[in-house]
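Multiple structures follow.
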Structure I
Amino acid sequence: MKHKRFSRREFLKTAAVTTTSAAVVPMIVPSSVFGNDEKTAPSERVTVGHIGVGNQGGHLFRSIQKVREAQSVAVADCFQSRRNGHAAACKGKAYHDFRDLLARDDIDCVVIATPDHWHVPIAVMAARLKKSAYVEKPLGLSMEQNLLCKKVFAENNQIFQYGTQQRSQENCWLGCTLVRQGILGNIHTIEVDAPNGGAGGSTTEVTIPPDLGENGYEMWLGPAPKKPYTSDRCKPDGTYFIYDQSIGYLGGWGAHPLDIMVWGSDADLSGTVIVEGTGTIPAEGLYDTVYNWNMKIKLGNVNLLFKTGGDRTRFIGEHGWIEVRRNGTSASNPELLKTPLDDAAQMLKVERNHYADFINGVKTRIAPASTLKDAVRSDNISHLCDIAVRTKSIVQWDPINMQLINPTPEQSKMLSRTLREPWKI
């Protein structure tokens, strides 16, 4: 299909879209705040269940309330105050166990913003119950989970949207569209930077707070190994940097600039992927994911340099470079950004409202801009880096057949994660 083009005037007026929110949602919010008076007729709305309504989940909840065609009807969260407060805000039902929410046949789709280790297990359950899903980044806790998620959504013909909100920014769309149009000539190098992780976190066992409780903590851990509750485990930064539940910012933040790399080129599909590099794994404290990484990756004949730093994706070709960031797009020669767009070329899809794009996809069955196929591509790069650092080896990947090439036993072992009983996917 032909997608909407934006004028340069519209592009210049566009405000940056952020992916996180530090604001704290009130426990009870009048529905009028969200513009529910302007909603479409109830029979025309897409019904939504929210699973995980902490910091980012709360941001997504508030964003969905502003979509005219959406109607939030249920909330699941391990923390009592979160689920009750958000359920009251949308006049829906609160659940301790997300499976009870998924069992409802009047819910069309779910928004999943849990800790990372729950993303794919819940998404797979939702798809098998014929529910579409918006899934926060990163995708899976392993490459095996990524590939299973892709398979299950295809088999059940469900809509998926990834939480890479930069695909709804016109500056990101413009930069990636120009690169795909070929104005840089052959791309020989891509530079990707993502913010760093870190060490620390208390390992001292403390009493589980009443708002969570023993049952809530058991549900919060779910398929992750059983570990004592500490003051840092169930909140940022613990939810980002504990290897039982995440691979750290390699995937948790790397998902954004790596997604831009995938959106702007198919370098990762052009030939054998060869990954090597270094990183630090903390020896003490609760946090034990890789940080200070510096990866050198071959994507066919393209060099990918992925390291800690800012938050950017730079495409470098024969005729200069274009750099895409959430707060702007720049080029080695500003005139490159004024290149007329080729209407005959296949245009990347973009929608100004990332959340409306998902709801519209559920309603029309047209895939949103942030697809599961691309989510798997970018997230797999993060996992390959994690494998290379932890095994201190060179990792080779066949991107077409989606399998390691001549893997060592240690590399093969890292393709999957064991789920704690009784959880299965």
Structure II
Amino acid sequence: MSALLTDLYQLTMAAGYWLAGKTAERATFELFVRRLPENRNFILAAGLPQAVDYLLNLRFSEEDVRYLRTLEQFARLPEAFFDTLRAFRFTGDVFAVPEGTPLFAGEPLLTLRAPLMEAQLPETYLLATLGFQTLIATKAARMVEAAGGRGVVEFGTRRAHSPGAGVLAGRAAYIGGCLGTSNTLAGKDFGIPVFGTAAHSWVMSFPTELEAFRRLQELLGPATTYLIDSYDTLEGARRAASLGKPLWGVRLDSGNLVELAREVRAILDAAGLPDAKIMATGDLNEYKILELAAGGAPIDAYGVGTDLATSSDAPRLGAVYKLVEMEVAGERRYTAKYSEEKATIPGAKQVFRYAHHDVLGRAGECPAPDCEALLKPLILGGKLVQPLPSATEARARARAALDRMPKKLKSLFECDPAYPVELSDELQHLMEEVRQQARVNGT
């Protein structure tokens, strides 16, 4: 993984730390969300394997070094700095919440402790990969909740912000509860079930709709799903039904989905196909799915593209990566910001999860017997210390956690009051101590 996949200022700060002789100082950064996105009552952590892969394989190639030497920002640096880059490896520690864990504002997804230069460089990549996948997993969980037990499939690669984003969206959506994805690379790389039907172009490429359906059935057998709205939806349903088994079902992509689903269901049942499924697609989101369910539409599954792969109603997570403490020559110094609306809490922290509330405490606090400490050691001394769960295992964790969550928090709208996250006495004491010291020092 090229270390140039970052913002320039991460690299210039790294150079500055090196020049200032600060490379032996150890820093602790935390990645968290200050405020939840609109109409979200929680976020669902995702993206950890990609973050770990990045850290364990972070390198400056000779080509990377040659490029940096062409930039004016690095023109005055001695050769020894570039030798440092050539030898660069991540040697620090990472603590993270397991994928599929619901979190709330202010709670760290990840804590990274390493020599200052090593701790600074990963900020951009970690924010991008954890922020994006957490955003999509959260969006998927909302859609699955709205579907009320009916399946949701992620169909969004063609609308994602890049092909690579489409692959990761498929993974994150699966963790959030989707049945699978249309993205075959996501299926191969992450062991995710893949789904697909056929496009309108398939139907239109044959002289008749019936022949298109027959050919599809010959190809797919029991996995056959007919797209029936190319011409006349109800006639399409009748033609599909006339072919009988084998088939999975039919797909509706336009029109009044509530009324059409009822009429299509009647056509399939009358043809002796009560097990044939109806899938709905076509610019769906969680609110439209909720409306279809409320209208009693006999829809068995939903295929969702644009709104899911881009989280279009809340397209950014707003995650931040902040320095919370330093260790210099064996002495620890706690750091915090006090700027308006962007204040941070000093010191490395732990999230203690109880049955009905969370406590944000100091990392060294002992957990009570009736709570779970969410941040787990993942990398120590630059080495992975426990295997990463698969996407399927992360999905199961998410499902179990969401099943335990109060129903109001799974609402598609903001709930009041929000889930309680308290600060421990030790953390509050540290906050006051650091603030007092800042006043004395004028920092």
Structure III
Amino acid sequence: MLPEKYKTDLEKLINIAKNYREGTLSNSLFSDVVVSLPGIDQIDGGVNLCKKYILDKGVLLVNGDDEVEEIEDETNYVDLIKPYDVTQVDISPKPLSLDMIIARLENDEIDLMPDFQRKAGLWSPEKKSQLIESLLLRIPLPAFYFDGSNNNKWVVIDGLQRLTALKEFFVDESLCLSGLEFLKDLNGTNMKDMPRSYIRRMKETQIITYIINPGAPVNLKYNIFKRINTGGLVLEPQEIRHALYQGFATEYLKALANEDIFKKATGYSIKTDRMLDREFVLRFLSFYELGVSEYKGSIDLFLNAGMEKINLEYTEEYAEGMREVFDTVLNTSIEIFGRYAFRRMPDFNKRRPISKALFEAWTSILARYPKEKLKQLVNRKQNLLDRYVIMCSSDEDFIESIGSGKISSVKKRFEKIENLVSEVIGQ
């Protein structure tokens, strides 16, 4: 029997499915909500009870892997950042005792990026414990990689899960060892239970670290992140940007992505656990602030520039003004397209995945019109929809442009949508 306290959140999911998703709900959204329900993991079959409750209300759970339509990137990112001065690639090997890493963890001098919701990559208590066992057995640990641009706050490039385990054991003293393979007598113990000789042995362990020193260009560091990060769950591009461009931009993207209007306009179909929702917001801001003319063929470089631009622009007035523009655009999109906003048309019987290409184009183009013009567009929405459906079904140049990251394709879809909007408003 499912406890009543869980039904409020489940009813909200049912409401989303029936009002915005034609009676379907992605498994990713269902899982994201259910696993966060307090105490659900302590109820025998709790997740299955929640699933049954949803299904009994007529909601169909679907695979969410195709919820977002990606853009094919045919550009060689590395070619775009060359030539560069090889002396700027300054990565130093630095042997340290584990005690020095622990000291940085104790003093919050290593950014463990708590904002990353990397649920699928979190180590189990047993795996964390076996890392501690490796230290006791004097088994060498793999190398750690850090961005040391700010010596007071290293950023983890590779080794996040190992550092998290070390922090939980040595600093938080919250990890109780379990699943040990050789030192089974220590199962159930924690840091406080360890003999002094064991603590000394672990803290004196020599580890290898590689530090990216100050001075490396940000885009080059971005490429280094992509090459080096090899953990159990490799960082997504937006997660790398989050690490490299700390400041107003990182918090602002989070705030806009958390707005109800953004979730409603995108049909509650964009996953949040790997910052994909923040990437969508960044795509709008980047094309709106920089303009499509600044797009040079690499969405990575373009969005990096967008993060830098947002950080430089920070004022309270900017934040509030841009939020108002964003909200207005999303409301307009809902009024015109409803549940089909930012998706290919004309298939009104089966909603297609949300498209990154259409989202960035429609939002940044509509954002350039004053509110009175957008109201005109809403009043003439049937005309716009009729013409847009024809464009999506018969205009081969436009159809082909939606799936490509080529400069010509990006400019083509922007040009087509801009012309459509201006013609409808100009009538």
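Values quoted throughout were computed directly from the atomic coordinates according to the rules given, and no laboratory measurement underlies them. Fair warning: this is a prediction, and the values are worked out from it, not measured in the lab. Cβ atoms are built from the backbone, for glycine too; each structure is taken alone.
When distance in nm of label points 7 Å out along Cα→Cβ at positions 191 and 399 is calculated, the result is 2.1; to which of the structures I, II, III does this value belong?
Only structure I yields this read-out.
Suppose FRET efficiency 1/(1 + (r/R0)^6) of positions 111 and 391 (r between Cβ atoms, R0 = 35 Å, to 0.05) works out to 0.50; of I, II, III, which structure was it derived from?
Structure I accounts for this read-out.
A value of -12000 was computed for helix-only ellipticity at 222 nm (-39500 (n - 2.57) for each DSSP H run of 4 or more, over all residues; to 500); which of I, II, III is the source structure?
Working through the options, I get structure II.
Hey, mean projected area of the Cα convex hull in nm² derived from one of I, II, III reads 25.3; which structure?
II
Among the shown structures I, II, III, from which was the value 2.2 of distance in nm of label points 7 Å out along Cα→Cβ at positions 159 and 175 calculated?
So the calculation was done on II.
Upon calculation of Rg and Dmax of the Cα atoms in Å, for residues 239-310 alone from the atomic coordinates, which of the structures I, II, III produces 12.0, 33?
Comparing all candidates, it corresponds to III.
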